[in-house]
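Every number here is computed from the coordinates shown, using simple stated rules; none is lab data. All of these numbers come straight from a predicted model, not from anything done at the bench.
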Structure 1
Amino acid sequence: MLIGEVSRRSGVSARMLRHYESLGLVRPSGRTGSGYREYSAEDIRRIFHIESLRSLGLSLREIGRALDDPGFTPSALVGDLIRQTRDRIAAETELLTQLRRIHAADPVGWEDVLQIVAILQALGSKSADARQRAVLSSGDEVPVEALVEAALSETEPNVAGALRWALARSDAGARALLAEGLGSPVAAVRERAVQALVEMPGDEATAQLRDALANPDAVVRGHAALALGTRGVADAVPALIDMIVEGRNDTDAADALSVLASDTAMADQIATGLVDRLADDTTTAPARGRLTQALADIPGTTAARALVELSHDEDRAVALTAAYLLRLRDAR
């Protein structure tokens, strides 16, 4: 078969076939009487093998080794190709993300583009000072996706605080992205997401914090409950009582309950919740002590009656604590 026919059937140009021949990858088995290249069925099969290996990303040099070296094993080479492909995909994905962020910022001219690129590069700097300066000096120029990504990955406290400050002043899109962060498989990312939501004002952030009360991560629930308590949201009461029982930020939880208890009806509800946990047989002695202390700043008759009963509790530590708290209430 002549080169033109081989090219037509294989889809490989005559020029490339000649290049293959010059590299020694495939040589026509014969020549016609006129000196034209003539390819055998075996030659054509080899051409298809070459094209198949090229489709995997092998270089022509690697293809030559694969086809001609009987001792050549493909596993190592294929492993290298996998790693190279992953690196290339990661680089392309990073580039695509950066382009999308620039596009979302809706730059007017190339000066705007260059400014956004500079800020994005500074956010990725190894220097914490550089990252913090980028956040504090960028104003509204940082795409919200970049701010959220930086906030969810930042480990340096001062930079993390600057990022939360910037997010609190950003648009509603940040809240949705942070809510997604609450579902991260990484505990540290979930905690950073809820910490950022805590500092965001508005009803939407409050609604997302309410949803976070059902999060399986106790740390996330705790941050959400403390924030909701200071916002006067009654839904936080059960989670705050759980924190007192479990001894997780129990002092802060008790403070949040006292804020909520400024409402008379809420005070009775909180006192009832604390008393119910005190009466639960599964509540440990240290937890009963913390629950008793939490009654100190809950006004109203329900809390007062509970303290009177607890002053006669079988647990001496609880009884002494309750009696002391009653004296403080009387002194007021």
Structure 2
Amino acid sequence: MQRTLRSAGDLAGAGLIPRESVPAIDEVAQRYSISVTPLVARLIAEHGAPLARQYLPEAEELTTAPHELDDPTADAPFTPLKGVVHRYPDRALLKPLLACPVYCRFCFRREAVGPDGGLLSEAELEAALDWFARTPQLREAILTGGDPLMLSPRRLAHILTRLAALPHLEVLRIHSRVPVADPARIDAAMLQALTLERPLYLCVHANHASEFSDESAVALRALHGAGVVLLGQSVLLRGVNDSESALTDLFRAMLRNRVKPYYLHQLDPAPGTARFHVPVEEGLALLRGMRGRVTGLAWPTYVQERPAGGGKFPLGMEAMR
């Protein structure tokens, strides 16, 4: 398989969903985008449910539970202009596009992301970069989206170079699925775009050990060799990593691939994601069970987003002792 799967028919043709489910999944696709890269399709075929559950749509996505919110991270009130979210005093998000290599079924932005959506125009991008330039209290710029590594190396290099030239920005950060979902994009041109004098951190989003393929190992080694600091970001998900063994394997796989586990997120209550929910108490119990059996290098911070936009806060540190 050499092309990205973008419809229910594509998924059925690849044998990833039954033919009889195509009409229901077509209805889901009218609201939420579908994208499964050839590598991810192969990994789903090899490893089954933990990956299929993350990427393959289900009819339940169209049912909103009472506790779910349209904007669970409260981005909108903290958006001073298009493409920028400023929730913390010393750092801000830049969303240059809203396209991703794959569309996660639990994503809190999945109603906004899609293959044709959200690319900032030249004028919008320049306005966002000018905002970073005239906001001197910022110390960190965080590129997210969408997935910033879906940009062309030329456009990404332009953004990073502009941000790196601002004396008040000490750190740049990128959040991406690309190294595990479409690692072929990490080519020489992309590595050149990511080579900066300013410290650059790349948060690699992965939720199961089987996402770390041979191809992703090559890409991550190349990124590390280019001087990019690699951090791991995961979401606690029912049916994906909600066991001590799955989390242990995930964090160890990250370390083997030069990725330091950074955040384990409690699921954001986006519409249609209830099937992924793991109660906080259960998450804390899983981490307690791992305490002492997993190196501190593999230990992330378990965090939850405040629904009113107060940012992330660590969960239950006292309870884990």
Structure 3
Amino acid sequence: MDRFEPQIVTIFGGAGFVGTQVVQALARQGHRIRVATRRPGLAGHTKMLGSVGQILPIQANVRDSASVEHAVRGADIVINLVAVGFERGAQSFAAINEQGGANVAAAAKAAGAKALVHMSALGVDTATESLYARSKLAAETAVLAAFPQAVIMRPSLMFGRDDGFFNLMGGLARMFPVMPLISGTTRFQPVYVGDVAEAIAMAAHGQVKTGRVYELGGPQVETHKALLQRVLREAARTRPLLPIPPAIAKLLALPFAILPFPPLLTADQVELLGTDNVVSDAAIRDKRTLAGFGIVPTGMDTILPTYMWRFRKHGQFDRAETHPRA
């Protein structure tokens, strides 16, 4: 028998990259889960992550307080994973990252939820020129003001089968003769999405101190340049790295802002690329890292080969190769 009593959990953004991992972790413990999303019709895949009737996609928009309040009604645990990395129309940093986080926290408190976990991002307290980082930092303040016992999670760059960084870079390596390199000396500490999900589930069950900010990083610290070189190795591609000064990169990003599809790069993301994204000494000292959860972080060497093979010239048939040849 599981050591946790089944509870009602509302997960905002539960149909996404991190969310599906969190849903699985909590479903295994027998909880009833509401996957709160703007388009529940596109979240049907989450139902398969648990038993029949255990997981229910529901409509909610973090910009709409009434829908948020409805989504958390009767919930014991509330988890907010919603954020936008670029602005488009009503989906602004202020509306989604900041006000959306505040709405969820206020609704969770009013509903009498026992626990609230809010996902932020590593480096938001140091990337002072980034509008995204400012909105995430402001959200942390608003969340803790509304729900003082909340747990804030700041993961570094996350990797896993459907991640947004390694898959994107692998696609670029497959399509283009060169790889753009912006701020190549910036350091990152990539963390496995499964480890992040496990930490969120533990925080939801009150297994760590609350009212704190936790910084989640993996076992390896690598520069942006080293990460791109790692991508090329995994994709078995030989591509020269083309250094692009940040100022030029921001100019190149301008046209993407008017295109109807998600941008490949924004000026704000260029700012983020110029700021180190590693766990702080203070977090290590205070045990506000994965170690504080008793989690041994998973390395990139273990996970990346399980999905990056698809960017090789011959896909799965090149998986045994160890040297770039295309």
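If Cα extents along the principal axes in Å comes out at 56, 44, 42 when worked out from the coordinates, which of 1, 2, 3 was used?
Answer by label: 3.
Identify the structure, out of 1, 2, 3, from whose coordinates log10 I(q)/I(0) by the Debye sum over Cα atoms at q = 0.12, 0.14, 0.19, 0.22 Å⁻¹, for residues 52-147 alone was calculated to give -0.45, -0.60, -0.97, -1.16.
Working through the options, I get structure 2.
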